[in-house]
Every structure is written in C-alpha cells, then in structure tokens.
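Next up: the structures, one after another.
Each value in this text was obtained by applying a stated rule to the coordinates, not by laboratory testing. Please read all numbers here as calculations on a predicted model, not as lab measurements. Cβ atoms are built from the backbone, for glycine too; each structure is taken alone.
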Structure 1
Amino acid sequence: MRFVQLENIVWDAREPRRLGAFWAAALGAEPQVDLPDHYEARLSFADDFFLDLCFQPVATPSTSPARLHLDLAGGARQGAVVERLLALGAVHADIGQGEVPWVVLADPEGNAFCVMEHRDSYVGAEPIAALPLDSAAPERDAAFWSEITGWLPVERAEPAALRHPSGRGPLLEFCPEPEPKRGKNRLHLDVRSDGDDDTVVDRLERLGARPVSSPSDGLPWTVFADPSGNEFCVLPPVS
C-alpha cells in the first residue's frame, strides 16, 4: 500500500520558461504554470495518474554526472521523433554511448536524453518510455520505490523496473550506477504525501531513506535521499 504518490519530474534550469516550453512541446504536455522563473506542464495518463514536469530556477545547474534522465518512446517512428525534437531545439549528444540502437540528444540546457528503439516493455509507455535512475543496488531500490509509491515490478524487465498500477506511463528503471553518487542531481522526482508528515518521515527512514532537509529549513517540502543517495522531495498532502 503506497503512502506517497509519484507526482513530479523536476529540472534545475537556468531559464525555466525556455526549458519548460521545450519539454512541453516535446512531450505534448499541457502547460499549468507559465512564469519566467517557474514553469509546469502536465502529462495525464489515467484518471488518477499524471506526472507534472516542473522547472525551477538555479543560478548554476549542477555539473555532477547525471543520474536521472528521460528515455522517450521512439519505436518504429524513432527517426521522425528525432527530427521533430531537433526542430524544437534539441541537439545530438555524445556521452560515450558508442553503437547503440537508441539516439542520444540533449535539450536546450544540455541535459542528455534518449529516443528509444522498440521494446515490448515500452508498449503503453508513451511519450516517455522510461525514467532511468542510477542505483547502487537496483533490486533493493526497486523494492524501496515500489513500497512507497505502490508502483509494480515489471516482469522480465532489464534493468529492474516499476510501472504505475494502471499499466500506463513510463517505466521507472533502476540502472547499475557507473560510480557512487556525488554532487546534486539536476533532475529529481517529487512525491506527494498521503498522510501525517511525521508518520511518512518515519516510514521513509525505516525503509532506508535519509532526510536531507527538515521542517526547520522553512520549505513546504522535505528533501530525502533514497538508499542510493538520489534526492527526492516529499510534498505535503493536498489540503
């Protein structure tokens, strides 16, 4: 039984409106907030399942190795999807991928992402095929995120992966990390609490999360690190 809801994908951005407008157009998301220093757009997948794309201002985005990125659905239309993204402002990127069946691009602020080939596990996962997250122990972290969000394991998925119980939307994939976590992630996930803050905090800590901030910091959310050190924010329940 979940006790938080996976709700947001968050980008640190030098120009939130510009970067947010790119991703809203790239994914066909519906703008919700359109301000120079804050931009949000919504992807709806099922009656009670959506993901908001949130872009927050930072003076200097982290230069630490990316541990979370987007894999976009391509499949039989991979070439056309790539051309459309290039027309919107993406560029080809070389991150040392070598010869692979997917195409690596970068958004207008240099965040790498992939346009994927067909995989059976991606069926129903458009426009985002997967959210790959670096992990020190993929099976452990999949169990952690499944326990807190209620997302379900995807059978025969490599690496370990979860999907929303509706069977819609992206996979949350846990990829063996090339190196331990260092620095701040430029992209992170937000979850929405379903209950009392103290209860949620206690349960997260028992499952292996580590608090990074506290209510005394004056923020309306609490920052945690998952068992592999990846930041995520716990938002208060909707009043």
Structure 2
Amino acid sequence: MEILLVEDERVIRAHYVSILEGEGFSVRAAKDGAQALEEFARRRPDLAVLDLDLPKVAGFRVCEEFRRAAPSMPIVILTANASDANEVRALGLGADDFCAKTESAEVVLARVRRAAERAAALAPAGGMPKIVKLGQVEVDTATMVVSHGGGAERLTRGEMDVFTLLWEANGRMCRPEELLDAMRGRGSPCDIAVLYVFISGLRRKLGPAGGLIDNRRRVGYRLIR
C-alpha cells in the first residue's frame, strides 16, 4: 500500500517516512500543499497522511481536494494544532481520522493501520482497486458506476467483467476467445455477439475514456493504462 505523506517540516517528515516504511508501507512525501496536489495528480496514493499547517496550499484545502477527487481514499490528519475546532472542520471536509503529533509513534501507526485495513476491506477481490481512474473518468469497481464530466452511469455485470479482465491484463492484448473463456469461468453466459455488445456498451459508458479500449482486428482488445 502506498501512502502520500504531506508534512512541511523536514525533520518531522523524515521521521514519519522512516516509521511508515519500517511498517512496510511504500511512502511518497510532499513538503507543501502545492506539491501534495501535484503528487496526487501524478499518481493517486492508497492513503494520505496530511498535516494542516502547510505552505502554498493549506491542509484543509488539500484535504477537500483529495476527498473530492477520491471519495474512498483514507485521509489521516496528523497535526500539531489538534484543537476541537480543527478536528470538526477536518472531519467535515472528509478526513477519516485526526491525530495529534504529540501522540506516540505507536498510536499514529495504529491509526494509519486501521485506516489502511478499512480501505482494504472495501477493495474488490482480484487485485482491482476500488476506484480506477482513467484521465478524468472514474470507475467505482464496487458499485460498478462510471463517473465523468458528463454524469454517471452504471455498468452491467457483463460490462464490468470485461473491464476487470482488460484491467487485470495490464495493457496486454486479449483475444476475444480468451475474454469469453474467462467470463464463462466467472459464470457469465456469453457468446461472441454478446461480448461485442458488452464492449460497445463499456466504451460508450466510459465516455472520454472509451477510446482507451484498443481493438486490433483479428488480434483482440486491450485497455491502454
């Protein structure tokens, strides 16, 4: 699991990076709010540990932007200003937990582990993340809802199965027969004509990201990631 740690104090940042990596987490660090948003846009983490008193972009704003873009990503606030007012505001903006820097490393780790465990419990089986982001398009793999600027649509079970198989192929071209065999193995009654219908519907519902389903005649399909 990858954590984005946002902390402006260099010594404190290095301290928590060491603690979290010692626990087995992969950690990226940002030294201010602007860098945090850049790192988030470059690659979405599985969990964020966020200070509130940040230069350039305030921690509250970063929290709000994280939650808007990633509704299910755990956010743990770690701050020196652990007032009731700050806790209420942070939780209201979507933070999952609120922790003072005066707490011991064991307490901070316990809170991060708990947030990570909750996130893992919500993730679908098979290694798929709960939220798959394709540009400005998001696919919630738990609810099978695709969201983008044009609205939201729910995938059918067959469309979701196709999307999952293409995602798990990690950019590899999949022959139609391979997709059919895998779908039948999942218990989906499907023939080649139905598969084409599923792929057509998936492309349409993905909207701006529909073109990422690449088709090569007589070869197969792949999802460009």
Exercise for the section: Could you figure out which one of 1, 2 the value -6000 for helix-only ellipticity at 222 nm (-39500 (n - 2.57) for each DSSP H run of 4 or more, over all residues; to 500) was computed from? Expected result: 1
Handout entry: For semi-axes √(5λ) of the Cα gyration tensor in Å, for residues 37-92 alone computed as 19, 12, 9, the structure of 1, 2 it came from
Key = 2
Practice task
Check the numbers for percent of Cα pairs over 27 Å apart across 1, 2 and tell me which is largest.
Solution key: 2
Handout entry: Value 12, calculated as relative contact order in percent (Cα under 8 Å, 6 or more apart), assigned to which of 1, 2
Key = 2
Fill in the blank from the handout: Note: distance in nm of label points 7 Å out along Cα→Cβ at positions 109 and 173 at 2.4, derived from one of structures 1, 2, originates from structure 1
